[in-house]
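Listed after this line are the structures, all set down as structure tokens.
The numbers here are math on the coordinates, done by the rules we state, and not lab data. Treat the numbers as computed from the prediction; the structure is a model and nothing was measured. Cβ atoms are built from the backbone, for glycine too; each structure is taken alone.
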Structure I
């Protein structure tokens, strides 16, 4: 990927114009070591020499098997040194005959000339910090000599001292020296440690374009370190330059040997001749598998030709890398390997700013990845092909999903004219498995009682709207609703961008049918509209209905389903809104759903991010569980139709019950109880069942923590124990004629212990 415009021999350079920048490209292809300003004095000397002739340079790129790029700030440090060097060589002409005569007879001035040559011709180019330190030492020595020197000698020494002082002063005023003031005392001339702390190139292998900053900043404090996938190393740092933590990633492709890099580059060039057709992107999994197999064969052949010895695991690893950088998404995939990553933000213009991520533990972070124009354009093209949706001036927004072996994600892309600076991406990573209510309890997003109450509503076939701002956890929460629906019911999931992991639930024997509908952002297309999709679901029989996002005309169809009870089971959807009235306002005023239809809403669950007092941390919390009463005409807020059952308390950081819930003043709960003969007119029995459900969710969390079984909180186990809960309820009712909560819990806990022993081999 060496982009020299003319033939440039190894060891030579070419100046290129890149937009508004001058870029110095140096061919180090045959250099015996890794070319590095920070490690190699010879390389630094050559660069400063080149910069002295080209002071307009903004960036420096070394070309070997990898590209090593020094950005604007680092290049500016070197340009400043090169300017000083040029000043003495060309302007001062300190080695001219006239300049040498100033120091007196040759026999008296030879040491001084040697010192100046050493400083300017050697150290200034190879070790400017050393030049500063040595000029200071020479000055100190000559000032001592001046003390008892005769007047004639003082006059002869003055030009020499003046020149030393100028060298010392000019270097002392540079940005490079200002960065290492604390390292000057005791500095050993020739040491490269100070340069290693300042100069940190971004590294780009020949087979990719996106740059990666290989080393963390100076004085960065490590907060965490872990690995994901196959040898993807993650480090989290606090830095002085940014309030956000640094998410520093090192994927395996940056650690492999030079001969493997060469093989990957050759293989990429061969595969680039086969551009996948649009129809191949309809089955991404199959396409990746094809390229993987082709890549293995190609790499094996190339390794034989180049006499490179590779084991079978090494060939497979290289083939996986090759897939990522041909038909895949490169470093985006490396980020998605990390389960801690929730969101990825790629801002425009490309090549200027780093990628940002939202980390589950460290919140918003800046990464060491700088995406290139070539890569963002390639990613946008692939998203167009995967989604079969347009992305152009007439359609500047693209919503789609990304499914790769390591992760699933929702993707939003914007471009011109909506985004005047080009392409930008927002990628939301989905968990490999659905969220569960016990997981939410563990993460303090919901209280035990809140989880029990939601379970009660879902079993009671109520209509739910889950509201919240972006990033509040709406989709995760509705995923946990899916897990709570009994497997004996059919579930229809309607989404314009597939986020809910229906495939996972289908593998667990859920009777579940996903429906992909046209995005509300598209005016036309081959997909059916969301409202048509919902109306179609009404004709598919007794089913629970889950709508991924209510944002347009589908609202009318959804509330039609709610109002008529056509599906005879749980109906739930997500919607943007930060309060029950905000939901009402959006649905009735924005989406034009009749007020009478809105009354079909039973429960509104509000999830909102909660920030810490210092503003540095954000936590997902359910802040309200509100029932919607039916006795109102115009305004449910003014007419008291919104009744909070649970409200978030910031002091205790918990979702707490209101007096209305504690006292049984809930029309919805009474309606559920009224349909079950054991509970009819018996608030105590109803409350006991809600508490029982809360207790089972908490018990799963407690056993998971006590016996270190994280998987106990995951969908497989939670679904199994939900099934057991309903079986036990049925058994106890048949045996005693009542839903005795104590008996139910004892038997259910017994089955939980058996499940732990059978599934995890732990005896309790």
Structure II
């Protein structure tokens, strides 16, 4: 990577941490505090009731406080990533990041606690004193051997789970990867020879995990910077290393590597040589986990052992050993059953859960959950991807069951299957909602043309599309500009090699394009000269012509510019009697679920016929997300109480809808609160046909729909998918300037869906 690209990535990372507010965490209240009654319950005198309940029964703290879902991430900053002893203050971004991962992947609340205490025993005293506050402790980035001391003291004195992720998190993921690697290689733990480099906390923990999984102690050969750990050696020895001392005359890695089945590297770059790999067993397993540069690069391994099974700590190679596969879910399971510790049974259950998930059928569920990537168990897929939403349910439930079976659960669950289903509903709402769309998109490899191909968001999205879907992006823009921006942003994709580029300034199809546009528009006032000018400068028109000529299946535009300006050219080229805009539908993903809004962009004040078309189109598209449409037609009028404004138009639209049988629920006209509050709606109109809360809001004025959309996005933190342009056969979509790269990826999946899959 060039210096320019590296600096760009550095600045992007700093900007991420600084904006829109410094840091990655904040605290939010979970209870209302809007009036004196709320205050009396939250604080005095009502808070005393919770206090006395906990005094009588300490276990009640899990019912009346946040403790049962609260973890402390504790560090003294003595061994931070590959940065070393940088101190507690400099470690804070890492600990905040760990807390974010807990929240994102397992919905666990965290406080990051950075302590200025290098003495391990004093550090342990401080941690132990925090037991009343937390449901569990995650020790992080504490140097060896101090980490062993801290963990031992805390485990002995505390009655809550204490987990040193650098040790045990790494060990669990390594154990899962090793379990599946042996499955692929046709070997067993009992028979293999293990050679390991690195005698730090993580290395020792990994070896101990391998012993728990069946590796024989006499078959483990541990090397460090001084060579083989052997009996009688005194240099740089610890009790943890001494437990693996071999009675042997061999002294170096080069001597002990002969015939090894598994190399486990947690040391440094370049430690293992290709010629040493060549002397390992058939189908050698090489776990080179040093970061950022592994003990040996995968291509060097395969140059001498094409059948090798390889894992690294890096995301740019298959089989990344990443602790995020473990720690959120082992804590989730432990907290939910009130475990007093994380024991060996729970750790092994975590290993087996992770490993089993990778071996499970992945064609539909895992591929859709990971945005279309085809995942097949084998040499290059030993462990799941971190964003596989099944991890929470599978791994956490396995850990919870192990805690109950081993007798350390103070709040055992009555129904482990119900618990598993509950976890499935609580994580990755966007991924779960988008799953049917990505799955449908995988049935065809559609060509998606982006009219603003030089936009950095489009370029990032193009790389994601190529990595994570079956779609083929086409970008309109200047190749040299696109190439330079890809380089500057550190993207791997390149024009001409990874995707096709249409250069508006110099494309051999230019004459064909403007002549096509002129034929379509000749009797609508467009002269040949004007057609030539438009097709040289207007990338939206170019994209529409490509779709019209069937050189692309769908187009996406709108990262800049006004929506209706884009819509004008799209309608000119792609609209006909059978295909015409029917409204723009936005999916807003909120904390409590999805909410669809229409029409946000197309019609300023739609007619009754246009409103009815919008309703029918919305129902069709909502089903694409696997949801039953429940549509509320919203107005300032409520069930006929206003004679002017939007009420009469909505009532006329309802008559149109009522004229034929419909296979979806709709009701109106009503206020938004009536649409979302079934009890309120029942009081106002007991005979209404809506069931439960509406999940689609249809407005009779674009100002209202657009305003609600932007309020939800900016003030409620809604993640938007869309706008989806309805009525044009999925051949064109116009996004808005606020869209993100991930939003463009989602829209590419929407555009990549064959119309036949949703009607």
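A value of 75, 36, 28 was derived for Cα extents along the principal axes in Å, for residues 22-229 alone; which structure in I, II was it taken from? Value 75, 36, 28 for Cα extents along the principal axes in Å, for residues 22-229 alone corresponds to I out of I, II.
Out of I, II, which one gives 29.8, 98 for Rg and Dmax of the Cα atoms in Å as computed from the coordinates? Structure of origin is II. Can you spot which of I, II the value 0.05 was calculated from, given it is FRET efficiency 1/(1 + (r/R0)^6) of positions 310 and 590 (r between Cβ atoms, R0 = 35 Å, to 0.05)? Considering all the candidates, the number was obtained from I.
Looking just at distance in nm of label points 7 Å out along Cα→Cβ at positions 46 and 734, which of the labels I, II belongs to the structure with the highest value?
On the way: I: 8.4; II: 4.9.
Comparing I, II by distance in nm of label points 7 Å out along Cα→Cβ at positions 46 and 734, the maximum is at I.
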